[in-house]
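Next up, some structures in structure tokens.
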Structure P
């Protein structure tokens, strides 16, 4: 199928008639009919059944359509990338930031306070996303910078490690023995008999934890699995089980409800800044990086 065939086919699938498809793509009805007939001739099978002015897709058309939808989604991405590349040439005073949610509760707000003192006229846009979404958006130039934990960085992006956080154990008050809490640290092997709020194994931190458990021969008792570190923290604070999370998220822990202990052996959680590889690094981006680094290096008050 040629691209014109695909465009007409998609329009008819969306509208259900030749006349409506013609209006959608701004061509004449005869042009839609001719293009559709030519596509069916090349394919060797019918795409639609005609009845009372309506077109009903055949089984073959229904099999093709999911692939056509994916193709149009890719074409939309090309258009978005082209538009964002065009906008990148404008000297606009704005900073588009993406971050995993764990960094948006304490680290990023504190960094933005410092950034705003230096750059009060820069408009700031912040969005909390999962790591794969951050990577995808940066590749499409939909943001200037992203902050995430240990992602596999694909071609087209550069990364810079800003700090090495660590995984910690957040336990509801009274769940762990007082003697363990007083030491301020707990061994992963000692957590096999307590309920745990598990992290999605596809998450970078969850993946690191799963590997550490395999290495130590530890089987954790997961009572629930979550996709965000703050969800794990909230459930621990309600007494559902212990949460094994990154140190940045643990900054929001309520000391009246939970104990925060170092986890042994240490499991590093690098905080990384991601940027489009070919983009020009603006003064605002570099300043934002320094602000985040300073917050990560300074304990919360």
Structure Q
């Protein structure tokens, strides 16, 4: 497979490729350009066209770098990924405290920074046994490739259906399940709120799970520090989700994610069809 062969190239060489890829995606193919333009325009309605165009171009450059980085890291060791994806001291103190108190937790992230590197680095950044939610792909070859890619440094991949069983096990070491929580859910089962100036539905399964098992929930922020360097920040959303009002974990996550996007807008996944669903009649925005 081309991706496996390209992964043998050093990252600086792949960054040269990413410059060419940017021009190909943005100027030649116009990859999802209408989607990106619409998403940015609707998210920043009061901003100038110059501002929106700037975010658009910066996003495609970041996307091209992401592709290069993720091709490169398929053969990276845990040590190499850790050197490129660091953990902030505050977040480290939070997860170390939870581990010392034998507490499992749920981590919530968005498609910011380099979420693939974050997942790969996690086994070397925290003491908890790390799990990440995974949706199997229909194409068996790609499914096998991504299963190996996302787990080769020690993160365990699980489906949403199997997630509750992780917390059923008694007397086990504390675990962390990471959810990339900003994808587009079926509209009838979503929590609907205002996000980036638009009515937006969000998954709520992680809150249901956290409430059922009285779990802490931690928001993890992924920031790009420089080319090929990322840092993970974080804060506690709740120490016990069962004590929160219904949907409050979701709403707190949304506000924290929106703040991160506004601080570094070019590093969010604008090419995702995030607003493809509309709020069903009778469902309230909260």
Structure R
């Protein structure tokens, strides 16, 4: 798929600066991070709280101190835990930060397998990890460099990233990542991202990936962590949250654009997912 619509469109890196740093708070800054993918690596360092993560076929609840690494092109999402906020640092960076993808053995045997997915490394690093002390110090250095944001610190960041992945590769065996369900579910996610403003049925999604409705429903929940109907609602509400903050559209117009044909249903779903009304949400974030 050269132009999949579930691919995140935000530009995280450039030739001059191959990374972006974000300070994030869920659900305060945004309610959730819907299932998506991008060609860059991503590192999350949890500062406080917890949230529900899905990274490929790994599903877990984060905790303070956790380091979460997502390799390129892997489907991933973050949803809040009930009555809990998560504060975390995020670094999204391209493989260009490691240097030119030449033919030397460092690039061909260590970096390229991380980029193309032929080598899997640990996704969820907790304080119980046997290299945690070294990994956490290295991660702190990486984020300090990202926050400092100078060419000199870019150079130090590169060395710290290489150290981080060196530590992780020493415990990993070369293996092929099959993405058993990834390639099946991804077209359905692309369909939702493209048609969320329209009426979408589970049957339509199942037909998109050429599966029976019942098998698709079970597979979708297993891969995404939500039912297809729940995911559509979350995707629509997340889009509505962004519209409430970034535009001056009326709540009725936003509800309609996001696929709701009944304002009462929109308000009910919005409160169920975010814990407040659309009006309260807009007042909270728009000054």
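Just so you know, all these numbers are worked out from the coordinates, no wet-lab data involved. Everything numeric here is computed off the predicted structure, so don't read it as measured data. Cβ atoms are built from the backbone, for glycine too; each structure is taken alone.
For the read-out semi-axes √(5λ) of the Cα gyration tensor in Å, a value of 29, 26, 17 was computed from one structure; give its label from P, Q, R.
Only one of P, Q, R returns 29, 26, 17 for semi-axes √(5λ) of the Cα gyration tensor in Å, namely Q.
Out of P, Q, R, which structure matches 1.9 when distance in nm of label points 7 Å out along Cα→Cβ at positions 31 and 71 is calculated?
Source structure: P.
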